[in-house]
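Input: structures, listed below.
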Structure P
Amino acid sequence: MKLFHFFFLFLFTFASCITSYRDYPRIESTSKPAGVSKNKLYYHLTPFPILEFGGYAALKSYFKNNISQNFSDSEEITDPKVMPPKGMYCKVTTQWAPVSAPALIFGYISIATATFLPAWSRNDGYDVTYTLYKDGQKIKDFNYSPRRFVFLWAFALPVIWANLFTSSEEEVFKAMSAQFVEDAKPYFNQ
């Protein structure tokens, strides 16, 4: 019976969370690349420093299935210390932008009261850097900083459907990767 109460409290608490993202590119990935680079693309995706909700998987999927279409060949490098001497190399680094101190305090109080008291954050998110190299020389950093709005309150449960109209972390990271491809296209065939 205690397990049932715990499960109900857990479900009730986290089912009433509304999340939306801002400050990320609103771009759809192109279906076909305009021109395929003759270079080989090597890439390294740094694992996220916190628990992620689809962003890292979206990066892996996008690099494996979409970005690799812009190059003659592609290969993921698992060791971040290894930089290929020839070809294009993209290192993706993701840093978490933490919640503010007041948001953290209200979050703890909200969780302690089973979300009967609301909590919200407007400025947590990620700072993502796509660093592009060619033949071992750094070309440019491409920086993107999506931010997340989170609202947690037990009585928000009736409007939880609002999450259906907001982007998920996975969609945000796919959009950032598509924007990176657009921004970096002039450097792919240099």
Structure Q
Amino acid sequence: MAKAPIISPDNSGSSATDSKGGAPVGKGHATPTRREREKANQRPLVAKGKEAQKAQRDRVAAERERARIGMANGEEKYMPARDRGPQRRFVRDYVDARFSVGELLIPAMVVVLVLTAVPAVSAYGTYIIWGYLILAIIDIALLVRRLNRKLAAKFGASNAERGLTMYVATRAASLRIMRTPRPQVKRGQFPQE
């Protein structure tokens, strides 16, 4: 730790300047208070003026629309992090190319929900939906197993990404028209291995 300079009687008037060059030692002004710092850092978060606000709103809307269209077209840079990468694209294309039993799970649940109003059919509806749910789980499990083999063959077993099982399950259990990003392949158009 450096010691403070000793002020001798001959240089007592020049305590704020260096004896050799005359350059000021230290900052030359008081440390700003917190209130002064906060006041200096204040700036508007939103643009001032109606034209500036409208321009900013239009610019943000245009960027959002461009991102929405890019994501719908399958452009990687507009996709969220969970959908990026060649392995995710392969999984998406493979799931979208085939029919999954889980795709019709939501419509089947809606039908059973409507049928619960009829007491004679409501018990059968419960059994039907449970059977359909088990069938969908088996279909997704077989799909995950098949895709893991295909991914290991294409990208290498040691390079497999984590979290693909849930990605496959959620994509296979949703209606084709509700999937995001939108399917880029037609049914039966499986990706190259």
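Rule-based calculations on the coordinates, nothing more; no lab input. Quick caveat: nothing in here was measured; it's all calculated off a predicted structure. Cβ atoms are built from the backbone, for glycine too; each structure is taken alone.
When distance in nm of label points 7 Å out along Cα→Cβ at positions 61 and 181 is computed for each of P, Q, the one that comes out at 1.4 is P. For helix-only ellipticity at 222 nm (-39500 (n - 2.57) for each DSSP H run of 4 or more, over all residues; to 500), the calculated result is -9500, so let me know which of P, Q that is. Going label by label, the one that fits is P. Thinking of P, Q, which structure, once P(r) over Cα pairs in 10 Å bins from 0, in percent is computed, gives back 9, 31, 28, 17, 12, 4, 0? Traced to structure P. Looking across P, Q, the calculation of mean count of other Cβ atoms within 10 Å over residues 53-60 that yields 11.1 traces back to Q. Between structures P, Q, the calculation of relative contact order in percent (Cα under 8 Å, 6 or more apart) yields its largest number for P.
Can you tell which of P, Q yields 264 when volume of the Cα convex hull per residue in Å³, for residues 37-124 alone is derived from it? It must be structure Q, since only it matches.
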